Structures are given as C-alpha cells and as structure tokens.
Structure I
Amino acid sequence: MSERAEHEIHHGEFLSRKDTELIWGWGTPAGRVRATRRAKLIEMGAALCRNTHVLEIGCGTGMFTEMFAKTGARIVAVDISADLLKKARARNLPKETVCFLEKRFEECDVDGPFDAVVGSSILHHLELEIALQRIYELLKPGGVISFAEPNMLNPQIFVERKFRRLFPYISLDETAFVRWTLKRNLQKAGYSNIEITPFDWLHPSVPQSLISLVSAMGRTLEVVPFLREFAGSLYIRATRPSPG
C-alpha cells in the first residue's frame with residue numbers, strides 16, 4: 001500500500017471520531033443546502049435513475065450515497081476507510097440497490113462496466129492519472145463521469161492547501177484542481193465532451209436567515225466572467241467515447 005493511501009486511512013480514522021459531516025462542512029444549515037445542490041448536480045449529470053448501474057468513489061460516511069440511492073440507481077460505493085464505512089453502513093440503505101466496499105480505488109477490482117462513475121470531493125485525494133485511467137476502464141462506452149471537486153482558485157481552498165497543517169480536516173496529500181489543468185488530464189486519459197464548471201459561493205458558516213440571499217448572489221457570481229473562476233467548487237462531467 002502506498003504512503004498516500006496509508007495517510008488517507010489514518011485521516012479517515014481521525015474523521016470518524018468526530019462529527020464527520022460537520023467537519024466537512026455539510027452539517028450546518030447552509031452546508032445541507034450546499035450538499036443537496038451538489039448531489040442534484042451529480043445526479044443530473046450522470047442521469048441517475050432506476051436500474052442505472054453506478055460506481056461511487058470515496059463514499060465516506062455515505063451521506064451522498066443516501067441521496068443518490070433515492071434515484072433508484074444500483075450503486076457500488078467504494079471507500080478506503082473502514083471507519084468511515086461503518087458510518088455509511090449504519091444508514092441501513094437497501095442492500096438490493098446499494099453495496100459498500102472497502103477498497104483503495106486505484107487498485108479497485110470491482111466488476112464493471114458502469115453506466116456512470118460519480119463522487120463528491122474525492123478525485124483530489126487520489127493519484128489522478130491512475131484514477132482517471134481506472135475510471136475509464138470501468139465505464140461503458142458512452143458512460144459518463146460526474147464529480148464535484150474543490151477549486152484551487154478559491155482563496156480559502158488555496159490557503160487550506162498551502163498551510164494544510166493548520167487545518168486538521170485537510171489530509172496530508174489532498175490537493176484541489178484548476179479547471180484548465182484538469183481538463184487537459186481528462187483529455188489525455190481519453191475522455192470526450194468534457195465540461196468543468198465553477199460553482200458554489202455558499203459557505204457552510206452562513207446563518208440560516210441569510211442562506212437564500214447568499215445563494216442568489218452566488219448564482220449571479222457563477223455566470224460573471226472572471227469572478228466565477230473563484231467559486232468554491234468545480235463540477236466535472238465527461239464521457240467515455242463510444243466506438244465510431
């Protein structure tokens with residue numbers, strides 16, 4: 001096992017002892033609004049519906065898995081952390097449609113192919129080149145990826161990665177993405193129809209009374225040239241080309 005993988009396992013153990021969703025920013029009123037919007041973007045991009053065969057990478061505590069499962073999709077959800085998976089399995093999601101597996105994704109031997117591969121804030125934890133190739137192999141021709149990832153151009157995210165030891169919720173090796181560089185990585189790996197869109201200006205600490213106002217302001221900023229590049233997240237969608 002790589003040193004990076006060991007770091008992620010230890011980090012998962014640390015997170016599991018805390019209120020994990022709160023640490024990740026999903027447990028506040030604004031955080032829950034952010035999570036719901038993010039899940040909908042990923043679901044719509046992957047066209048999740050009943051009997052869609054989907055692989056979720058880095059499912060963690062299963063919070064997003066639970067939301068994806070409401071579409072009726074058949075989900076294989078993978079995470080490297082046994083401690084976080086305990087929390088995921090405690091959600092008691094229907095076993096006929098959701099299967100949790102403890103695996104390091106880069107060495108993942110799950111049975112594909114899949115209609116879609118999805119995830120929230122996971123690619124930046126992985127060996128990107130290896131992970132993108134493995135995802136490609138697991139997708140059906142014409143299958144899609146649908147992910148949301150941190151945007152390195154966002155000032156808070158940049159500071160967190162630059163001074164990561166000051167922020168215990170940041171693992172030792174995780175990074176974030178600049179969308180143009182990520183697009184080149186996807187092109188190199190063979191993906192087509194690549195869309196990478198900055199989104200999300202709603203911070204988890206926004207008081208409940210201001211969520212609607214800040215959300216509306218954020219939606220405006222998401223379409224303003226230049227300014228939109230500093231949003232908190234990137235939405236990523238791409239396709240494995242079909243033959244011919």
Structure II
Amino acid sequence: MPKHSYDTIADVYATDMGASMRFDDIGYYRDLCRRAGGRVLELGCGTGRILLPLLEAGIDIEGLDRSAPMLARLHADAAARGLTPRTHHRDLRAMPDDRHYDLVLAPYSLVTYLTDEATLRDWLDAAHRLLHPGGRLVVDAFVPRDVVAFDDFREDYLRPHGDGLLRREKRIAKEGPCNRIERRYTLLDADHAEQRQWTTVDLIRPWTPQELVDALLTAGFDIEGSDVDYGASQAPQQFATHRARRP
C-alpha cells in the first residue's frame with residue numbers, strides 16, 4: 001500500500017490527535033458494544049486508542065486500518081498490556097467480504113476521508129454487507145464549521161512528548177467541498193532544539209449530519225438515533241454520531 005500521512009505520525013499519534021479528543025468517546029463506544037453484544041469491527045483503528053480499552057473490557061472486537069506503522073504501534077502497545085488484538089491491514093475502501101459482524105464502528109470522523117458521493121456510497125454498501133441482519137453501523141463525523149483558508153502555517157499546539165516537545169502547525173486550502181489540510185510537525189528536545197520536522201497532507205470532506213443520514217438511508221439502513229458529542233451537553237457542538245441498523 002502507498003505511504004500516507006498516518007504512516008508518518010504513528011509514533012506521535014497519542015500526543016497528537018489522540019490527545020485532542022476532549023470527550024469520552026471510548027466510554028460511549030464501550031456502552032454501545034455492551035448493549036449490542038456479539039462481534040465488533042472498528043474501522044480506522046490506528047494505534048488502538050479505542051480498540052485496546054474495549055478489548056480490555058471484554059469486547060469481542062477486531063480492528064482494520066490501512067497504515068502498517070499505526071498497526072505496528074497498536075500491537076506493541078497491546079503486548080505491553082498483555083493483549084492479543086486481531087487486526088486487518090486493509091484500506092477502508094476495500095473491506096473484507098468474507099466476515100460478518102454485529103456492530104461496525106467508524107469513529108473519530110473517519111468518514112470525512114471519503115471525499116465524494118460515489119466513494120461514500122460504495123463504502124456504505126460494503127459496510128451493509130459486513131453486518132449480520134439486525135447489525136448496526138455507527139458513523140461519527142465532525143459537525144461542519146465555516147473554515148477560513150490561510151497560506152501561512154499557524155500553530156495548533158506545543159505539547160510535552162517523551163523527554164521533549166511536539167509542535168504542530170497547519171495551513172488550510174479549500175478544494176471544492178473539501179478542505180486540504182497540511183500539518184507540519186516538529187520534534188524538539190528538552191532544550192527546545194529541533195530534532196526532526198515533517199509535513200503531512202490530507203483531503204477532508206466535512207459531511208453534514210443530514211448528508212450522512214441521507215446516505216445511510218439510501219444504502220438501506222434504518223436510523224436508530226444520533227448523538228452529539230457522545231452524549232455530552234456542552235457547546236459548541238463538535239461531533240455528530242449516527243447509529244444505523246441493517247434491517
């Protein structure tokens with residue numbers, strides 16, 4: 001598989017995007033899995049931020065991710081915790097047809113990496129086939145906000161990382177209905193001296209909650225409900241999570 005942005009951030013993911021989640025989405029998914037029972041697949045499982053706690057909680061869960069470095073970190077962290085997860089090294093657009101699940105999770109706005117209607121439709125059709133009749137798909141996405149493009153890199157954060165610091169900066173460009181997000185990472189030592197710098201580029205489609213509901217209905221799902229920010233009651237709203245059932 002070709003190298004992509006997440007291949008380059010596996011070693012800093014916990015400090016980077018993992019630390020940026022300000023809600024208890026892990027607890028939310030744990031409760032859904034316990035209520036659903038049966039076999040679970042997490043799409044885009046990455047380094048196991050969600051999968052490993054669910055596995056520790058006794059959930060029968062597998063993971064799928066296209067990034068070999070992210071999965072390698074997942075398995076290393078799992079071994080340190082005495083866990084033996086089952087994972088699949090596959091692209092989101094090429095999910096297996098030979099397995100079936102009672103619950104499929106698409107957390108942390110994974111669906112925004114599907115940037116056109118045809119790709120979204122094909123993915124939902126594949127997810128439908130993955131589920132047993134009566135099985136459920138949970139699709140999470142950022143609530144779209146007005147985005148102002150800017151050409152200069154602007155700092156997102158400067159966080160402790162290991163014995164030093166991690167700085168992330170970004171710049172954004174608009175490409176039709178998508179946002180092109182370029183992130184520049186800099187590793188600093190304890191004296192703030194630069195050790196390494198690299199850049200990632202992602203194209204993101206900020207689907208609205210209604211667009212996703214419509215796409216789920218078109219794919220043959222029934223909508224059971226939608227939750228904002230995993231049940232937390234605070235503003236501004238950041239995430240909308242749709243719970244859909246295969247009839």
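Each reported figure results from applying straightforward, stated rules to the coordinates on display, with no laboratory input. What you see is a predicted model; the values in this text were computed from it and never measured. Cβ atoms are built from the backbone, for glycine too; each structure is taken alone.
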**Item:** Top of I, II by mean projected area of the Cα convex hull in nm², largest first
**Value:** II
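Looking just at mean count of other Cβ atoms within 10 Å over residues 44-51, which of the labels I, II belongs to the structure with the highest value?
For this comparison of mean count of other Cβ atoms within 10 Å over residues 44-51, the top structure is II.
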**Message:** Quick check on the output: -11000 is helix-only ellipticity at 222 nm (-39500 (n - 2.57) for each DSSP H run of 4 or more, over all residues; to 500), derived from one of I, II. Which one produced it?
**Reply:** I
**Message:** If distance in nm of label points 7 Å out along Cα→Cβ at positions 84 and 124 computes to 3.9, which of I, II did it come from?
**Reply:** II
**Request:** Check the numbers for relative contact order in percent (Cα under 8 Å, 6 or more apart) across I, II and tell me which is largest.
**Result:** I
